[in-house]
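Coordinate-derived values only; no laboratory data. Source: prediction; values computed, not measured. Cβ atoms are built from the backbone, for glycine too; each structure is taken alone.
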Structure I
Amino acid sequence: MAVADELRASGAEVSFLGTRERIEAELVPAAGYEIDFVKVRGIDRRNPLRAARAGAEALAAVGAARKVLRRRQADVVMGGGGFVAGPVGLAAALTRTPLVLTEADSHLGLANRLLARRARRVCLAFPIAGRAGELYLVTGRPVPREVLEGDRAAARQRFGIDPDARCLLVVGGSQGARSINVAAVEAFAEQARAVVPGMGEGVRSRDFHVLHIAGKRDFPELQARLAAAPYAEDYTLLDYEPNLGDALAAADLVLGRSGGSIFEVVAVGRPAILVPYPFATADHQSVNAEWMRAGGAATVIPDVELNAERLASEVKTVLDDSARLEQMAAAARKLAKPDAARRIADEVLEAAR
């Protein structure tokens, strides 16, 4: 949608193709764009029967997508790399419609691997070994305008965060991240006091605000735990936040997974503590996290090593060191590619010509 906004600003007409069961069915119309639907699902390689059914649906979806392209009189197709992009990309090839692909992860997904040779351009979020030459262009991952335009003072007022307080943003994607959710509540609400030499027990060890976007799945449980926690002051728990830009603007440090959202994090210059999802395809979240760590913008905790004590120590180490926090923020800004949406839009328009 970030690319769509740029295309629309250039005078192009934009519509989407997706499935009724996925989040695009809600988000796309809400953003003011038309969307057509095909019936297709991801291929479960662990279950041959389900994989066969998904393959049959994908073949049928190619025909349905061809009809949409003709009805829309499409001049160009942009593939986002998901499982819908496979049939639609093949439909573009069959109708000789120019195709531009985008890859948000640090490896090419199945659809993009199959379609790359048929594309005019493949826009990469990260440099990928073996994917070089004129076909491939490293643009970064598109970031919504509202993320780049976040207002820190207004965001803090909205979330009830003191203007002078430091703030940790905890976020695990739209569904949340179970291990991060539990560790954060334990570390910063249930065990947020420590024994300090010479001062005895009960000394407050958390002197920062926690803004925690938990996702709808874990929210009821976490809300109940937080209500019973002894140290829940300055802890804001949300199930969902439609404007990640506000949450990032309010934060000084981000704790989360290392999926495609790390580009929003670096776009606004926020340091991060990353916990890669251990079951991500081709372990791409570990590669993403290493990109940020090597650039000096993040520290990394393997999911298997995540617990309340380790998390509290890592967060305190970063937030208590102002110089390090600023160095990491500067490193994040250096990694950022805030013009990614515009660059991809330009490639799409050029292909259409």
Structure II
Amino acid sequence: MVVRMSLSEFSRVPVIDVAPLVNHTAERAKAAEQIGTACRECGFFYIAGHGVDESLCRQLEALSRRFFDQSEAEKMRIAMSRGGGAWRGYFPVGGELTSGKPDRKEGLYFGAELAADHPAVLAGKPLHGPNLFPEIPGFRETVLRYIDSLTQLGRALMSGILFGLGLDQNYLPELSIADPLILFRIFNYPPATEDGDMPWGVGEHTDYGLLTILRQDDTGGLQVKSRSGWVEAPPIPGTFICNIGDMLDRLTRGIYRSTPHRVINTSKRNRLSFPFFFDPNFDARIPPIQDLEHGAPDDFRERWDQASVHQFSGTYGDYLLNKVSKVFPELRKKVL
């Protein structure tokens, strides 16, 4: 097995037709192999043939622009501080941190919609609960339809990733394809300032879970880190762009690396993005795959946060809460 360098050399992000995975056809092995190659080489890949209704995506974008066009006071009616431990709602520009620095974006946090009598909600489990929705007609229904569609897509993609690793989709069910932790964000990046000050939308980082499925508007600004520098990952019509997270890095002993990325909005207009996170179950422990004896060396000294994804102990929930406590330190003090 080839041992990876801590960061690979690549100049573009590949496009993969995942229709065979979505539709369970005979060509799924080829699609799984292509995803596996992308995970080894750059950790990012575009997906075509995903089957998500384009009209649903356009409706979500229109409703999101309508929300962000509102006054700050109106948006703060669903502030994250009102979401409690479910960690849902709105935060203003500068309200989220990356590596201790405020991001130049505002956003909405959502997750799987859970009723008040759901066992996880009754138990007070963090990041589980009802969502906060603005009083915009159709907003709630559109977001929940989108979450349902992307959850199905996430299961199909994860089954392909496991297949590409030579594993059955029931391997480590607690990860879990059947019962994942679903988190969804809508971000709005303001236009670049006239003097060019503070161009970063979000600084260099990796995602925490298994798989991120991102829809971008047509503005651009996403960049992926290659060994020789930053590679543009512009929007491609009809596709999503996917990247693997820290837990898939951990699971594969570093053979699949969670690749750093960032966002810079240098345009003169707002930029919308819609990251959907298909993560392990909150209570899952993520041991490395035993048959993968030769992984890449631990790269924690080179990582953006100097934190190892291989040395921590505990559940995915422990890992995630440690991360989000640094993203929203004040909110954590109030609600967790």
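A few points about this structure:
- Origin of the derived value 40, 21, 19 (semi-axes √(5λ) of the Cα gyration tensor in Å; candidates I, II): I
- At a computed -0.35, -0.80, -1.28 (log10 I(q)/I(0) by the Debye sum over Cα atoms at q = 0.10, 0.15, 0.19 Å⁻¹, for residues 149-316 alone), which of I, II: I
- Distance in nm of label points 7 Å out along Cα→Cβ at positions 13 and 221 - structure with the largest value, from I, II: I
- When relative contact order in percent (Cα under 8 Å, 6 or more apart) is worked out for each of I, II, structure II gives the greatest result.
- helix-only ellipticity at 222 nm (-39500 (n - 2.57) for each DSSP H run of 4 or more, over all residues; to 500) derived as -12500 - corresponding label from I, II: I
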